[in-house]
Structure P
Amino acid sequence: MIEHGIICKADEVRAWLRGKTQIRRAVKQTICDKSQYDLEPGDVFWDIDGLRRAKESRGRNKSASGELTYEMVKSPFGVPGDVIWVKEKWRPLICMFTNELVGACFRWRGGGRTFNDKHRGSDGIDDTWPFRSSTQMPRWAATIVREIVSVRVERLWDISQVDIWKEGTVVPWPEPGTMRDGAMKIMREAMQRLWNARNKPEDAWEHNCWVFVAEVKEMTGD
């Protein structure tokens, strides 16, 4: 089991707290549409086994040197059985008596706190430090931890109505009489706004990029 820290913005942190069970991240590599016979070293392509990268063989077998071999492109979530933990905006909580870092306060959760094993229940906590970037958040401070159940690759627009709910998307209630015909349109528009807010450029949804999709479940006994 490997743990992977995943940076999340405010809306996604709130989605986790609402029960989000699915997460998407854009595939950074450009996926080519060449046939297997036209591939060159470095090309990333999609086949039935998932995303793979072509590379030149450099093995001891000289007769095979220069031929292409293939390796799987790893997802940012790892593989089923791995763990992701959410890195969010935080600020340190410092013990005023020992000057040690004893806890963390979270910006997007109304000042919610967590403490590490150095906290001894003292009231002398200095919580006036400025908020820090999510990239600097330590693992012990994570309170949103999930186990990976499955990972797949698909186009962004392939997202289903069920998937949009699993993403923790807040969907406006449709007008009376539009539930059957307009519900999916309303849900996709909500997901579009969410995706554009999380990704660059501002019209990222329109690119219909390839995405890694992970199904997750809550950890027990973390």
Structure Q
Amino acid sequence: MSKTGNEAHAEESLRLAVERSHNRVTLILDVTAALITEVGIDNVTISEIVRRAGITPKLLWRYFHTRESIFTRLAQRHLERLRPTLTSFLEDFDLGSGFDGMIDASVAFSHWEPGYDEIWGGMHTVQGMGELDLKDLRVNAALIAERARLIMPHLSEREAQTISIMIARTCRTILRLALTENEIADDLIDELKLMVKAYLRERLGNLFSKRESSDP
């Protein structure tokens, strides 16, 4: 059944409205990230975000009711942009060097993504960050556990979940610690890689050694 002219017009109007909203939110987040990098998260103000974005306070409040809600949405965007790193690891599931690569990619992301260091280095100061972080951690751990059981069917569901949560939480904690300990950041990252491999060897035994030795 073909659409009437009014229906097609309504759909196009809706599409344009959604696109405008998306672009406005992206602009607000981009401006906020740049400000965080420039003046620090504690010194970012709504008035300066509005001024630099070239929008009215009323328009900003349509999408965000508090400064913290902008920070939380920016943090969510960080996590979304990091997801391809995990996806790439899951495709290869290289236990020998895969975690090293994922850790290195996460470190690189934190260096070039505006606002990342400031938001995640002081995440305890932003309302809702803890809940957002935990939810993303559980999603990532579940994806790793699911992939692990396909490759290592001898693992029980509980074992795979436990190992995956341990690794995901440990990596995330040390990576965040490295954001605030600049002088020893590289050392912390090196130690994290050793810890992950040592843990996997202990938990997976010969299976980990076989997969590690098969890496090019």
Worksheet item: Thinking only about distance in nm of label points 7 Å out along Cα→Cβ at positions 94 and 198, which of P, Q has the largest value?
Response: P
Worksheet item: If you work out relative contact order in percent (Cα under 8 Å, 6 or more apart) for P, Q, which one comes out largest?
Response: P
Discussion item. Once distance in nm of label points 7 Å out along Cα→Cβ at positions 6 and 102 is calculated for all of P, Q, which comes out largest?
Written reply: Q
Worksheet item: Out of P, Q, which structure matches 1.7 when distance in nm of label points 7 Å out along Cα→Cβ at positions 46 and 166 is calculated?
Response: P
Fill in: Structure from which -4500 was derived, helix-only ellipticity at 222 nm (-39500 (n - 2.57) for each DSSP H run of 4 or more, over all residues; to 500), options P, Q
P
Item to complete: For the read-out distance in nm of label points 7 Å out along Cα→Cβ at positions 38 and 182, a value of 2.0 was computed from one structure; give its label from P, Q.
Response: Q
Worksheet item: Taking distance in nm of label points 7 Å out along Cα→Cβ at positions 78 and 118 from the coordinates of each of P, Q, which one would give 2.6?
Response: P
Worksheet entry | Origin of the derived value 21.8, 71 (Rg and Dmax of the Cα atoms in Å; candidates P, Q) | P
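Throughout, read-outs are computed from the coordinates displayed, never taken from laboratory work. Being a predicted model, the structure only gives us computed values, none of them experimental. Cβ atoms are built from the backbone, for glycine too; each structure is taken alone.
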